[in-house]
1. One of I, II was used to calculate distance in nm of label points 7 Å out along Cα→Cβ at positions 154 and 314, giving 2.7; which?
2. Taking Rg/Rh (Cα atoms, Kirkwood Rh) from the coordinates of each of I, II, which one would give 0.96?
3. The value 0.9 for distance in nm of label points 7 Å out along Cα→Cβ at positions 234 and 282 was derived from one model only; which of I, II is it?
4. Between structures I, II, where is mean count of other Cβ atoms within 10 Å over residues 90-97 highest?
5. Taking mean count of other Cβ atoms within 10 Å over residues 10-17 from the coordinates of each of I, II, which one would give 14.5?
6. To which of I, II does the computed value 2, 8, 14, 18, 19, 17, 11, 6, 3, 1, 1, 0 (P(r) over Cα pairs in 5 Å bins from 0, in percent, for residues 18-177 alone) belong?
7. Between structures I, II, where is relative contact order in percent (Cα under 8 Å, 6 or more apart) highest?
8. For FRET efficiency 1/(1 + (r/R0)^6) of positions 210 and 354 (r between Cβ atoms, R0 = 30 Å, to 0.05), which of the structures I, II scores highest?
Structure I
Amino acid sequence: MTNKPLQGFRILDVTNVLSGPFCGYQLGLLGAEIIKIEAPDGDLARQLGANAQWNKERMGISFLAQNAGKRSIALNLKSDDGKQVFKDLLKTSDAIIENFRPGVMERLGLGFEICRAVKDPIIYCAISGFGQQGPLKDNPAYDQIIQGMSGVMDITGDANTPPYRVGYPIADTIGGLTAALAVSAALHQKTSQYIDVSMLESVLTTMGWAVSNLLMNHVEPTRVGNENMTSAPSGAFQTQDGLINIAANQDRQWDLLTQVLGQSSLKNNPKFHTRELRKANRYELKDALERVLKTRTTEEWLERLNEANIPAGPVLSVKGALQLEQVQGRQFTQSLQQGNPSQQIDVVTNGFLWNQERLVPESPVETLGESTDSILSELGYDADLIKKLKEEGSIG
């Protein structure tokens, strides 16, 4: 696609593992040129993933998942020459994203004020677990830690289970999306901006309904399993062969549901006359509905419910979701010609089409430092200087 919304911007991706690399990947899909600055031993994610051999080759699946379309330069930011290379790159760039602990870039002599002195305007985005200020700012923070401290784990599960973590790194991913949103907005202001992204606050932001019910009505969120506490019947119900999600949140949908199930007695039951009554008696209502739903398969009920325009859907595995014609037909996943560690890799993109087109990575995932020489050459470094920097360990 030509004319991508961030085309013409160059962003330095000084990040590791997930939150920062995911941010850079999303910005790259939007058209920005992303230069991934890695330490000489590379991003830790290069050693993470389900394929042990690829991990050994420093091309782990966890790295492949969010680094397509980036140019990789291996740079030792602890060396004076490495710092100078960074500053020379900075002069040609519009933004920096980093996800070190607060203070690390300052100790390296590459904090916001120094970067702004080198290049103004510059967008500087720092992603961390808790933000750049506050009593927790120096605490180490991985996804699991943020899930626990944000309340996400406390409200995941049901009354009979302990708190559960969400089954994928949701805090890292949401933190990366938050950073990508902020950087995209800042790039168009044409002035230097310092963006402080807190993964904890990013996750709490997505919990707006739960947080607001607590703040405004003192109703503390609890573990309710697959139930939707804002309405009933709304949740996961047992069928003859599995689970089905039904969300009859409106009175009209409730009326239609009783018709499809052939249960006029439920509609006429005084315990279920209003939305609030159905919520108050949700478990009795669920038992009554499941007695009927268990007489047919999920597929049979889905056909009937969707035909009646009642919100309903299956409970799928990740594999099942990716196999949906709906997902495949919109080219949500993309196969990239790679070469290393495989001839082809498959990656996800993002959750929207731009002018009815899918935004896709414009190049495969690079090996560690693959573009080091070409990037330095573009900056005016000659072959002898590049060789010297390699011998000194300033670049990889």
Structure II
Amino acid sequence: MSTLSSIPVNLPGQSYSIIISESGLDDLGVNLLTYPERPLGKKILIVSNPIIFKHYGQRVIATVTKAGFQVGYCLLPSGERYKTLKSVQRVYNAALEHRLERSSTILALGGGVIGDMAGFAAATWLRGIHLVQVPTSLLAMVDAAIGGKTGVNHPLGKNLIGAFHQPRLVLIDPSVLKTLPVREFRAAMAEVIKYGVIWDQELFNRLEDQQSHQRLDQFRYVTTEFLHYILNRSCSAKAHIVSQDEKEKGLRAILNYGHTIGHGVESLTGYGLINHGEGVAIGMIAAGQIAVALGQWQQSESDRQLTLIQAAGLPTRLPKQIDINSILESLQLDKKVESGQIRFVLPTTIGSATITNQVPSSLIRGVLTNMQD
């Protein structure tokens, strides 16, 4: 069993490990017996989508069965637009069919959408059963699979229905990224850049150095060593922040950098024209310009962020068909609104950010207008 690294997520109620291993998928069964602090029950329901399951489903079933678990599976449609209560109902039906008990486990095999839905089903079936995250997209590896946020979308907003439910284990096998579409790789780089801006100056500097002599916009241009660096730094940042603030009462909110406007752009384009990472990239550009206008961030650092986002092949402009008034309205439905005030995460320097609700609507409108094609 080859393990590249083990990153702890230390929580009062349930700590767990993030395992990064090139042989992780084939060693999954052994890992399920080794790493959870308390033994898992014998029944496991794999939740995946048809595309991912075609690539990796039988390998996962084989290794988990070999470890002595009873395995069933449930396949859900692929795509953010299917991240709904209707899809979760299918997981409940499968849980009932396979007679899942409170000691049983739902195993999410897929990207962030599958992880969110499987996690929400695990949080709510029998008032909470075990969850294991096996992310297959870079976005899920560095962000969505870690931290226990689960949920589904409402027609009027992203992730408005959900629960905190921590996994028992997160298993990352970088080798599965070989089948990741180029667009999905680029989307994940938005979250990696985010960590550099709000938390990890060394990561940001390394990304800058890398883009000066190597492309960041496609998996095939990224060396194995640099990929492992991205995974370790990003997962460590997320683990450290979540360990300090599990339920997003304070510090953890900085992880929403770029998401306030990004989520609005996603939902207003029907979760198809703009995906999550692309929305976050646009949101980071907007938040950076807001921070500069408020005198909280240097223009030179905002320019560095822009250059890095462009190097990752991500959008930096608002699609022309989006109505800015609709974006402003969508911000009022954001989960981070408090007492009617929109909370923004704004950078103060590379590697640090702050949270404020003192951003005038006129400033938001002006920034978005200047960003529109």
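Values quoted throughout were computed directly from the atomic coordinates according to the rules given, and no laboratory measurement underlies them. These numbers were taken from a predicted model, which means no experiment stands behind them. Cβ atoms are built from the backbone, for glycine too; each structure is taken alone.
1. Working: I: 3.7; II: 2.7.
Structure of origin is II.
2. Working: I: 1.06; II: 0.96.
Comparing all candidates, it corresponds to II.
3. Working: I: 0.9; II: 2.1.
Derived from I, not from the others.
4. Numbers: I: 20.2; II: 16.2.
With respect to mean count of other Cβ atoms within 10 Å over residues 90-97, the highest-scoring structure among I, II is I.
5. Values: I: 23.2; II: 14.5.
Computed on structure II.
6. This figure was derived from I.
7. Numbers: I: 18; II: 15.
For this comparison of relative contact order in percent (Cα under 8 Å, 6 or more apart), the top structure is I.
8. Structure II comes out on top.
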